[in-house]
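Listed after this line are the structures, all set down as C-alpha cells.
What follows draws every value from the coordinates through simple rules; no lab data is involved. None of these values were measured; they are calculated from a predicted model. Cβ atoms are built from the backbone, for glycine too; each structure is taken alone.
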Structure 1
Amino acid sequence: GSAASPFNAFLISQGLETLSLRIERHVENAQRVAQYLEAHPDVISVNYAGLASSPWHDLGKKLAPKGTGAVLAFELAGGIAAGKAFVDALTLHSHVANIGDV
C-alpha cells in the first residue's frame, strides 16, 4: 500500500478525533432529510433504510443499530425535467459524480 507523508498522516489523525461525531450528524441529517422528502407531495419515493416505511428498515436496524447511514435516494414526480430543475436549484448540496471528490 501507499505511505502517507508526515503532514498527510497528521491531517488524517486530526480528522479521526471527530469522525464519530461527524458520522452521527450525517446519519441524523439523512434521517431528517428522508422524513422530509417522504412527506413532500412532489416526491414519489424515498429509498432509505432508516424510514419505517422502507422494506429494508428491519434489516437496517439489525445490522446498523446506531443508524442506517447517510446516503439516500429519492424519485421526484415530473420526470427528468423536474430532476434537472431540482439539481439546478440546489444551494447547500453539491452535484458531484464521486462523493470522494467533494
Structure 2
Amino acid sequence: RGEPQPGAAHLSLCLPCLSLTITPNNTCHSVFPGKITENMVCAGGSMVGQDACQGDSGGPLVCDNVLQGLVSWGLGCGQLGTPGVYVKICKYLDWIQTTVKN
C-alpha cells in the first residue's frame, strides 16, 4: 500500500459503489454530439451526485457481477442529465487477452 505525499488529496482504501442506469445510445449521442463511438457506453445522469468524477478514470462499470466498462470521461461530476462515459470492455477483449498472455 502506497502512502500519499504530504498535502496530497486523501485516497480511499475502499472502492465506493453506486447504482447507475445505462443511458440509451440516442440520449448519449444528443448530450455529446459527435463524441460517442461504438467503443463507448454512457451511464448515470439521472440523479444529482451519482456519477464518476475526476480521479475515477479506469474505475469499473459492473453489471450482474461482470465487468462491462471502465470510467473514461464526462462533463463535471454528477450533473443531472449528463451521463458519464465509459469504455466498452467487450470491444477490447482480444487486445486484453493478448496483452495479458504476453
Structure 3
Amino acid sequence: VSQPSLFQPQSSVVSGQGNPQIWCVVQGSPATAHVLSWYQQLMGSGPTFLLSQREGIPPTYGLGVNPRFLAEMDPAKNAALLTVGNASPADEGTYYCALWFS
C-alpha cells in the first residue's frame, strides 16, 4: 500500500484581505479516508495548529482558534479546502495542510 501525499496547487500565502481559499489535494489515497489538519505560520513564528477535519464530522479547532477558519472536504477533487473568513492583516502568513496516515 502506497502512502498518500499532499499537494497545495495554489499559493498557501494569505495576504490579509477578502476570504482566501487554500486547497490541499491528496494523491494516492481517498481524502475522505483520512484526518486532515491545517496549520498557520505567521511571519517570525513557528507553525500553529488551526484545526483537524474528517469527512462527515465537524472540525476540531485548536485552542483559541476562531471558527471563521472554515474547513471542508471535496471528494470530487480528492481535496480539502480551508477558507479564511474575513481575513485581516493579522492572518497574513503561510498555511500548511497535513494528513494523519496509519
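Given a computed value of 6.6 for mean projected area of the Cα convex hull in nm², which structure among 1, 2, 3 does it belong to? If you can, show how the numbers build up before the last one.
Details: 1: 9.0; 2: 8.5; 3: 6.6.
Answer by label: 3.
Among the shown structures 1, 2, 3, from which was the value 1.6 of distance in nm of label points 7 Å out along Cα→Cβ at positions 22 and 38 calculated? Write down the numbers at each step before the final one.
Working: 1: 2.8; 2: 1.6; 3: 0.8.
That value comes from structure 2.
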Exercise for review: Identify the structure, out of 1, 2, 3, from whose coordinates helix-only ellipticity at 222 nm (-39500 (n - 2.57) for each DSSP H run of 4 or more, over all residues; to 500) was calculated to give -15500.
Suggested key: 1
